[in-house]
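Below are structures written as structure tokens.
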Structure 1
Amino acid sequence: MKAIRIEQHGGPEVMALADVPVGEPGPGEIRVRHEAIGVNFIDTYHRTGLYKIPLPSGLGLEAAGVVDAIGTSVTRFKQGDRVVYASGPRGAYAEFNVVQEVQAVRLPDGVAFDVAAASLLKGMTARFLLRKTFRVERGHVVVIHAAAGGVGQIAVQWAKHLGATVIAIVGSDAKAEIARALGADNAILQSEDIAKRVRELTDGKGAHVVYDSVGKDTFLASIDSARPLGMVVSFGNASGPPPDINPLLLSQKGSLFLTRPTLFSYVSTVEQLDETASDLFDALKSGAVKIAPPKHYALADAAQAHRDLEGRKTTGSLVLIP
């Protein structure tokens, strides 16, 4: 089969399309024939070595497709089932992948493969951020960085559905229009004084919660955007890792809460995974969250997809098509 492999860490140029053996599912495993593959920022962290992985390696954690073969003792799926997974194992940038049955979820018939591959990881991320890390309720003021991106677009819609006032942080006027169209009450350009603008929009109070996936360039502004006893959720490093801070800063800024969560901590059991995915699919089916058609790249063009993602030239989600 065709698969993207890396022999060393580095830029997009280290990614190469290679012929590799098709894996056989073992006990409790299924083999998925991919129809669409999700492209996510975590894939770039694995490629660059920001998140260390053994080499050589495949890339990609998320894909949707059809169960092509099953191993012994598999009970959740049968051959021909439509499935989607978003927690690995690494190697989704390929025509097939073998995954543990407990890492996959059944894909409802009404959800297209490319939409599923574009939204499961991002949608489950938005779900745990908004419903578990900080439980957003009606009346909360929520700041969402990279609001025109894949997670951001879902989070803006979901937060509005929950009754929050949403302040979107974006990189351009065009992205501000996207955020407003999705329901954001206000949009702030990243080039502005973010904390000052948030204070102006909240009568000096600040936000109940700030969701920051950008990292280095916005982290301190996020700290300054939260109200006393508010929470800053740092969940990405699009501009690089956030700077180190002294915990005393959190007390000086109003006894703030700071967390760095990951999806995998929130879907570590089959029950948590099914509940999280079910909530996402319910939000999609009800229309509370709409997924913009993802941008398609051929599997062979994965390096260009990474260039576009890291260059912040994209809105919404990207998928690879085998």
Structure 2
Amino acid sequence: MTLKQLISEHYSSWVIDNRRSGKETIAILTRAFKDFMNMPVEEISILTIEQWRTKMRQVNKMKASSLNRQVTALKAAINWAVKREIIEANPIARLERLREEDSETKIRYLLPEERERLFLALDERERRIQTERDNHNNWLEERKKSVLPSLKQCSFADYLKPMIIVSLNTGIRRGSLFQLLWSDVDFHESILTIRPPSEKSSKLVRIPMNETLSKTLVDWKAQTGREGADLVFPSPRTGGVMDNCKRAWGGLLKTANIKKFRWHDMRHDFASQLVMKGVDLNTVRELMGHTDINMTLKYAHLAPKVKRAAVNLLG
């Protein structure tokens, strides 16, 4: 059985039905391993993948972390086939991960002055949207047309500011944020339950809500009037699950003059701020939902004062 047959005839329908990121997984497999599609799965050896990784690193300048994610997706697909006795064994089961020495350079968090500029830009954006709504309503009134609800009495102009506050105070992944339900928010116990994307972890992560986060969600819930199984941040266009907010995010960063800061970097910022404030790495691991402490160790270099204090105890 070729890799193409395995994916198209067997794995594709299952992973799309059973994993939230199923379509993305199939896209990764077909794009990354297009040169292997007509090869029998049993002939995809460890040496073959190692040679492919070397080429990707030298020619395409791909990072170890990206290649590890792609190989993990391939291993998962073949393991799935082995469990269902579609093929006998996984020929790359013993393939070792690349050392992610480049991961440390990927860590991007907000500097104090960037954080200040970010929230100043958010407040400016809120005022602009409210003003635009008022001007539009004046235009409608002049033509004796129905006006839209005023935003002056609302806590937020739209979804962006509360989404950013949630992200910075929980480290939630964007996909999980888009799928967050009001039933996941326990105001009585001040706990936010995060359901990570299934390809990352099947483990629920429960984050204690600080005062800033709790107030933000209380105000946002009162403003939207939604609850229970309703999405916390539904798409303003469809009312369903949001797929992106690139335009709003990009405009905000431009106004704040913040460069090379992705939405996912708010997750790095969450972990980095905890470490720099002296929180131990195992607690950070639990709050991030990492299954392996090695995933959290990339933030260890941000706590030199904590290490120094620990060594000074011996004196």
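For Kirkwood radius over Cα pairs in Å, which structure out of 1, 2 has the highest calculated value?
Biggest value here belongs to 2.
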Structure from which 0.50 was derived, FRET efficiency 1/(1 + (r/R0)^6) of positions 49 and 249 (r between Cβ atoms, R0 = 35 Å, to 0.05), options 1, 2:
2
Output -8500 (helix-only ellipticity at 222 nm (-39500 (n - 2.57) for each DSSP H run of 4 or more, over all residues; to 500), calculated) maps, among 1, 2, to structure 1
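If distance in nm of label points 7 Å out along Cα→Cβ at positions 57 and 153 is calculated from each of 1, 2, which structure is the one that comes out at 2.8? Please list the in-between numbers first.
Values: 1: 2.8; 2: 6.2.
Corresponding structure: 1.
Computed from the coordinates by the stated procedures, all read-outs in this text should not be read as laboratory data. What you are looking at is a predicted structure, and each value in this text was computed from that prediction instead of being measured. Cβ atoms are built from the backbone, for glycine too; each structure is taken alone.
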